[in-house]
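Pasting the structures in now, so scroll down.
Taken together, the values in this text are just the output of simple stated rules run on the coordinates, not laboratory data. Please read these numbers as outputs of a predicted model, since none were measured by experiment.
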Structure I
Amino acid sequence: MILLLSFPAPKVSSQSFTVYDLLNLADLPSNNMNNYLFKKGFILNHDLQSDTIQASFIQKIKGRKKPGGVQQSIDFYLNNGSRYFIFHTSSSDEYIEGERRLIKSDFIYDKGRDINKDSLLLFQKKNISILASIELKDSVAGYTFKLKQRKIPDSVIYAEDLLQFDSHEFLVSYFGEKNVTKDLYYFSEKELKKCSVLFNGTLYQVAFVWGDENNLNNLSYIIISNVLPTKDGRQNSIANENNAWKFQSGIRHGMSLKEVLRLNEMDFDIY
């Protein structure tokens, strides 16, 4: 944090919309978006042509538009229960300042990356992730903050309910920091992969293996077992007990073949 604060502050021209406003927008119900963005100087874009974007907002034109001014726009859409807000700006200064504001707002990110050089950075906090990216179109740079707001589950009862937790940060925000630990999953003695373990050393322990090890997100798969092939799992195994998580079908860890046959209500083949 000291290193970040030591950077000289960029000169950012006064704009009607910032990354802080993007975060405030995500806190609002969808039916309040129009009024909020109108007060920020945006109107609904009626010329939108997109199969995915459900609403697009562009800046209101006040008098004669100055050439070379900063261009901003906001898009919105829903997908699989998550809300997406996309903030576009033509200002590189606004882009760098936006990333610094996210860091000051306690968003986590891969600290091995350089916000002044890397063109793609992921910021995460609770059920919100923001992908900051730079794209070239006709040799002109465009800067984007894509905010994804996951729906917080009403309850988690079955093992299938765990699949919606697609990042370590989202797990911590729901189950609490004390109940989620970072660990290493052993594919073999030489092949390891970063993972997160929920309720380690209990009958409800679960390992989440991530596709993106730097950001601990992009869920690859989940392991439900009484003995986990993880570094801490070897010390905190529950070898003499069965894992307590159940599936919606009624299948659970440690079931006998007789119980599975009764649940299936017919013969089954094992290949």
Structure II
Amino acid sequence: MTTLVENFPGWPEGIQGPELIDNMKKQAARFGASFQTAHLNAAELGARPIRLTTSAGEILTRTLIVASGASARWLGLPSEHALIGHGVSSCATCDGFFFRGREIAVVGGGDSAMEEALFLTRFASKVTLLHRREGFRASKIMLERAIANPKIALRPNTIVEEVLGVEDHEVKGLRLKDVKTGELCELAVSGLFLGIGHEPNAKMFAGQVDLDAEGYIKTTGNVLTTLNGVVVPGVFACGDVQDRRYRQAITAAGSGCMAALEAEKFVEAEGH
């Protein structure tokens, strides 16, 4: 869903997300990679070989790299979905630059939302932080930083009813609702950032590898998966499915390289 990517090394003018992925795929194909697209229905990670049941049939493999990423949590509004990549974003570090000198809004009440809002003040002229409850879940220090920042305005007890600008293909504002009074109003902004967290795409592997409290795959040695603290043979995880901190394309690519090298070492050690 990413449009212009401007923070990936080697592309000084930026590159469209789908084009970057297509280039990576072509480069892998040049070195002999083959591709099969399917939905994963079940996985037996403890089996040797590892057994995957997919919509295209069964796959048996000596190694598996889980790189299923994490999905941003959205509000679920049709207008929000229509404007993703056109003013609606879940990544301040990816898209904040595009809103230099503009007024924008951030939705959320935890540390993630505070971090997004504080980061965005580097570019935006004003950041309105919207939260559906009276109290914020953020840590005391993060909340104090947001309150002290003159560019940030806090609006509790407020939800987004609609993102305006679908017809113009860019965010023009927000229709807001006061959850206490039911009163509706409009807020003129050029961007909407979601700071309500991410959900790692790892539910399929629950019970077969260790997950943390938020569902991210736990790793040791950067990319080695574990079950009850013991390394799971031949199963590696990389990228946003195990990285709750950075969540950047370049860090995901780097950990993907680590996983590939570890997978290669594993099959060599088995004599293949």
Structure III
Amino acid sequence: MLDQFSRTALQLGGDNMKKLYGSRVAVFGIGGVGGYSVESLCRTGIGAIDLFDDDRICLTNLNRQIIATRSTVGRYKVDVMRERILDINPSAEVSAHKLFYDPDTADGIDLSVYDYIVDAVDTMTAKLELVSRANACGVPIISSMGAANKLDASAFEVADIYETTMCPMARIMRRELRKREIRALKVVYSKEPAMTPLEDQASSCRGHCICPPDVSRKCTQRRQIPASNAFVPPVAGLIMAGEVIKDLIGFPGKLPQ
């Protein structure tokens, strides 16, 4: 019988689709990268998705985040993403966690229940905590090494963290992971040199912040407010989702003929 996943089943086969239906994936960070990862995971048939983010949608998110529209500004990202997933696949099991993942909150999350973890957070402390705990409980994880301040969407690569070059975030992650004796981490990264954002005071968040008034972490708290666009973060997110799907079904392997 035809259903919404029939075209995917033509490529992956029924047995692999059952694996995806039975998989539970956690996505940390539902922004420009993570939002597109969730979108692709949902549309490919992942049966259970847990969403982690404590942020609300801001007007400045409309240029790149799939859940950001005029009607969703001010709402929690995880709530909007959950509604979107269920509108696409009402059979999905979706949990929305309004949580900023860091060493202070990590104890409350049991990562061992997941089949895969997507790290799309943008703070180093959170990334290191998430990767360390995923590694400790043996759950596969893929991390984004940053998509801000980039213009070339074709420059992304998938690699182990210790094989990366030209990426400042990856360099810091390599150093810190060595200290923790973590020997491998799959990442999506870009060798494109990051541009320096323009300091336009007329449109700067520092002087004209439009974050929802009750958010706990405003853009103005950043050392540098990053530049971004509609086409680079989504590519990173889609690549990450593709890697999750391929790993869950054991690709490269034998697909149906």
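For which of I, II, III does volume of the Cα convex hull per residue in Å³, calculated from the coordinates, equal 134?
Numbers: I: 206; II: 161; III: 134.
Of the structures listed, the value fits III.
Using relative contact order in percent (Cα under 8 Å, 6 or more apart), single out the structure from I, II, III with the greatest value. Before the final figure, lay out the partial values.
On the way: I: 10; II: 19; III: 24.
Structure III comes out on top.
Out of I, II, III, which one gives -10000 for helix-only ellipticity at 222 nm (-39500 (n - 2.57) for each DSSP H run of 4 or more, over all residues; to 500) as computed from the coordinates? Walk me through the numbers before you get to the answer.
Working: I: -5000; II: -7000; III: -10000.
Corresponding structure: III.
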